[in-house]
Structure I
Amino acid sequence: MIVSWNWLTQYVRLDMPVDILTERLALAGLNHESTSEVGGDLAIDLEVTSNRPDCLGHIGVAREIAVLFDKVLHVPDPRPATAGAPVETFTAVQVETPELCPRFTARVVTGASVGESPWWLRKRLETIGVRPISNIVDVTNYVMFECGQPLHAYDLDRLAGRRLLVRKAHRGETLKAINQKVYELAPEMLVIADAERPVGLAGVMGGFDTEIGESACNILIEAAQFDPMSIRRTARALNLHSPSSYRFERGLDPEGTEWASRRCAELILETAGGTLHPGMIDVGAKTAPRPPVTLRLDQIPRILGISIDHLTVTRILRALGLDAQHPAFDARVATGRNEAPTALGLEPQGEPTGLLTFRPPSWRSDLEREVDLIEEVARIHGYEHIPEDRAVPLAGAPKGRRERVENEVRQALTAQGFDEAYTFSLVADELSAPLRPGPTLPPIRVDHSSRKRENALRQSLVPSLLAVRRHNEAHGNADAELFEIANVYQPREGQTLPSEPTCLGLVSGRDFRGLKGAVEALLERLHLDQELETRRPEQPLSLFAAGRCAELLLSGHHLGYLGEVDRDQLDALELRGACSVAELSFDLLQERANLVPRHRAMPPFPAVERDLSLVVPNALDWADLAGAVTRGAGATLEAITYLDTFRGGNLPPDQQSVHFGLRFRHRERTLTGDEVELAVKSAVETCAARFGATLRG
């Protein structure tokens, strides 16, 4: 925001050096970018943060200066003279979308003479880098840079039907803007239309066909409020940004619209003549009063580390435009008397001593909480008054369950050689694919000028992690072991917003068994007593090699998927080395994790181990075989471990030999050899009955 030194003097007395002024503004939050001389004036460039749209006009900056330097602020009180027929006889306004245009006002000036602006007006615009055009247009720009409220002037005689309609664009409509470029409009874009066609993009730019030309004499003045998100979407979709859209995107003072309209009419009469007709068309709901905010005086030293007396607090906040809700206290502030609160009746409304209530002004939408008021007091009083060594009482918040589970997961995986990755939620189409079987809804997309290609919200972490692994391969790190904890975005049928489950993604150069072991080690670290089950997915997942993937279950609940990536998929992603991936539901891990495990005594009796090789059909999954062995062996079977698989040799083509180890233990006594042999025999018989399994000789 560039402001003019001479322009500022219209509202506040500037009797300080410019470097002192800019330094104090910077300390209060308006960072100073540069100061340059322009034709005997000073152009001061200030950085205005997005939460302070009130400072996007000279009056807002002057208000800051008045408070910081204890000056009187002079805000013009426009009172333009009116005559002739009322405004309703010349035009009409209709708003079809009040949710996108909460207020729209219109005034009419007839008999104006379009020409060159007076010297003072041209000079002030040139100082801040705005090219003068004509007196009417220059006035609308002047008022916008004065108070921050954009305005637009229409040639009333070029409006079809002499009326305005605020609506969404129709499909296929176009608009030739005042920059003489033609824009194709989308149905969600808000436009200002006359009886026949759009004549302006609401809050962004006016139309060429109804702009103020040299022959214009009857002027319609628009001042309105528009939904910031609607303006932002339109400006970005068309790559069409303007000083007006910049201000509308950040939110305007809802009570400043009428003042800006009066001010604009007053200056048009002054610079172009004509007749302002009585009244103002005002379509929209009235603004509700801002809710009051209570400030506890004892919170100031707790938060800032210093005490600030109550008179100073109230003077600062009142100077910033807040309305103090204590009449007796206000009187003491006005007279400078500093008696005790009870002597002047600080509690006229029954509030306890030490509580002050303020109603924020309409132009400060960022003031909503007690801490907001304390921040205002601190920045105006001066951060330099807060000693660097002043102790501020702090208390560390205990870690929540999610944070504790995240820490356990990170420690477990980094101990196994994994590195944590952070990837973008917005990805290209090839990285947006979900990691689950069956038909899925298309990903949710965002429309943003900076994200033309990567504009889809990911439905899985795995594709992004595979892209990171590819990046590592390209830079000489051929075997990156990666994990990520983050949200994915699953579209929901008939709903605008997606579900956002948190997932744990893993990418590794290990084979299926190796990555499954990493998952089992993670579950052991989380002290999960539930059994991890694997089963063949009901529908194939295109990412995985055939027969090399599994659905993971935790006590029957879906935990995720794990498998080896298919070679064709690796080639498509330009990955050289083989790798396996897994994606787990972090929400389920968080729910089931046992963060306070109980001590378990080591079993005092020895284990007995046996190896088995069973000949079973090739189509049999290990999970089904292991389940049958476990059920057949009985309660003394402590663990079953897969060792290897053999095919060929003297085995039939449709058969395989699966070699695995069994560990038996009894918790109350030592097992006998006969008991173990009986358990092994029972396991073999169970497998023979279910799968036709035979012992391999």
Structure II
Amino acid sequence: MKHLMLEKLLQVLEQNKGNEVFNYTVPDLWNCFDYDEHKMIKTLSNELIVNPFDFYASVIKDYILPNKKENIEYNKSISIGSNKKIPKVKYTGGDWIKESVVYSTMIRTSTSWDHDRSGTLDDSNIYKMPETGSFVKMLSLLPLLKKMGVTVVYMLPISKFSLKDKKGDLGSPYGVSNFNELDPNLKDPLTKDKMTLDEEFSAFVEACHILDMRVMIDIIPRTNAVENELIKDNPDWFYWIKASEYDLYRSPKISGIGDTSIPSVEVMGKVYQDKDTYRHINMFQVNPKEQNETLWNTVKDSKNLSADIEKHFDLRIAPAFSDHINDPQPPWTDITFFRMYKDFPKETVQFLDTTDRAPYILFDTIKSNMYHGLEPNMKLWERLSDIVPSYQRRFGIDGARIDMGHALPQELLNMIIGKARENDLDFSFIAEELQPSNAQKAKDSGYNMIIGNGFIMEPRIWEGALYQFVYETIDLPLPAFACGETHDTPRLAAREGGETLSKLLTILNMFIPNSVPFINSGQEVFEPQPMNTGLDCREDEAFVLDENDPFYGKLALFDKFQFHYTNKRRWELPDALEFIKPIRNKYIKQITKKESFVPLYSEDHPKTFIGLAYYKKTKSNKKNCLLILANANPYSEQYVRPDIKELRILSSNKEMEGKLLFSSHEEPRKFSQFIDYDKMDIHLGPGEIKIVEL
């Protein structure tokens, strides 16, 4: 078997650890692998003082590598490396995601920590180390994720990104400047010059695979940074405006059309009649190479290409903006759209004279799932469809989420999904589709699941939206994420109901039918500060922390930020998830099988009582039943009498007692709260969830 990059990393760390006494701290939550207590000092701030080289080496040597098995190629996807057989009937490649628990991480933030306790996250601390996250440091979180039952590590973008017109302290990872190069800021100085960044990522993927966790990445094929490495050889892939008019750039305001309107063909007819449309599209220019190829050839190798293009051509890449008409959002100054077609949309070309017209960004030209040219930019499409295969070849990843994939031309989307599955038949794709009504379309396109709207529905308990999500998701043709928060939304712990609601939903999400549990990094420690304020946020959402908190007003997607890993309730959710992990695993086939699900209802609290039941045959031909009983009211107790008559009939289960396997409010015990054969009499405390087995 090929020598593991993880073993090389272990060797490098052990060679570099030396005998120096370090004043280097990590949160005690990062130690879920029983690090030698004689090698650390516990602090009153819930941190551990450790030798960083030895600490990260120990998680590899004492926790990860002992799980290594022979004859498995951990540098390849789990399906290929372990030679897993794919079912031939009723199985789409990548459907393993349906039984997964997904943890979403932003590597640079999930293991950010003020290691030298200076009060700030330093670019270079007293040990000349940046205090933001890395793949090496992320290894120490894998035991915690394993404890919580996580089976998929999903990473927000890890590619190199641009700092031009950046947002926040660090810039957005979605402003990708080179798809195939990793973000150099993720290189860990602990390995010095003994390992490359690619090797460190390879070691991380191997570690995940050894622990039977799959790895998924986020790709962004619709946009690129306004300053990116593709411009040099392909200036015609982008849209250009005069640099001298840059400050005037904005999407056109169309009169007679409502805010945030979908650009249907009928509506676009009005758009092309509006004067502000022509004010906007007249700003666009042909690309610099087409303007003067001789001059372009002298400029394109410049070390500061953007500045020299502006100096010699008075041109800048045009920023992106929303593809919805009259969206109040300002332009997205750090990113731009790719020019998917060489010509103008055939559906709207009738509305204007295109003679000598430069390519432009407008609601139709950028919504290329609805509008198509006759000349696909095939050279670009080939490059975009090779992003995933590149990561498959080099690192053996298992799946990907396609950012805004639903807005791509269907032919391009087919290429992206098809080429990945040529390399790995069991590769999984997540659709960034928030509308459940579009799940069938996503399925037809080859996706394995959608994001869905759980993050909108679940926190809205009083409107009955949680109730609706739980009971209606079963009918979707693809599973959706069971989640109450994402990297773009408010944190559950900052919503009404706070940590009580956050705990309830995090546990409940492990059992919602036809869904995939999703844990957002930081959620496990009741982090209140959002990573971004992109979706469903209040006006002051970025300021939920105390004003004296060093990360007050900071957003992890753009700024230096560390999660509050040392809070007093930090172990509560990980411990609860560890307890219910074997329960979920025992019933996983039933939880993911629609035919095994029976909804339970109560007339007493129709919006806040959630009742789920699953039944399975045992080896002795009996049928066990698993009941999930939850009170979504975080403030008040409730007494409910759910009807279980249908469950009795379908499962042929006549037992009148069972076991309370788990409760967020009490210890396991015998369970016999039956009024009669058809009803139960249940007391649930505020935000309580009970898991019962009959």
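What follows is calculated from the coordinates using simple rules that are stated; it is not laboratory data. Model, not experiment: these values are computed from the prediction. Cβ atoms are built from the backbone, for glycine too; each structure is taken alone.
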Subject >> Origin of the derived value -9000 (helix-only ellipticity at 222 nm (-39500 (n - 2.57) for each DSSP H run of 4 or more, over all residues; to 500); candidates I, II) >> reply: I
**OP:** Rank structures I, II by distance in nm of label points 7 Å out along Cα→Cβ at positions 30 and 526 and report only the one at the top, that is, the highest.
**Re:** I
Original post:
Between structures I, II, where is mean count of other Cβ atoms within 10 Å over residues 110-117 highest?
Top reply: II
**OP:** Out of I, II, choose the structure whose coordinates give volume of the Cα convex hull per residue in Å³ equal to 179 when calculated.
**Re:** II
Subject >> At a computed 12 (relative contact order in percent (Cα under 8 Å, 6 or more apart)), which of I, II >> reply: II
**OP:** Compute distance in nm of label points 7 Å out along Cα→Cβ at positions 126 and 470 for each of I, II and report the one that scores greatest.
**Re:** I
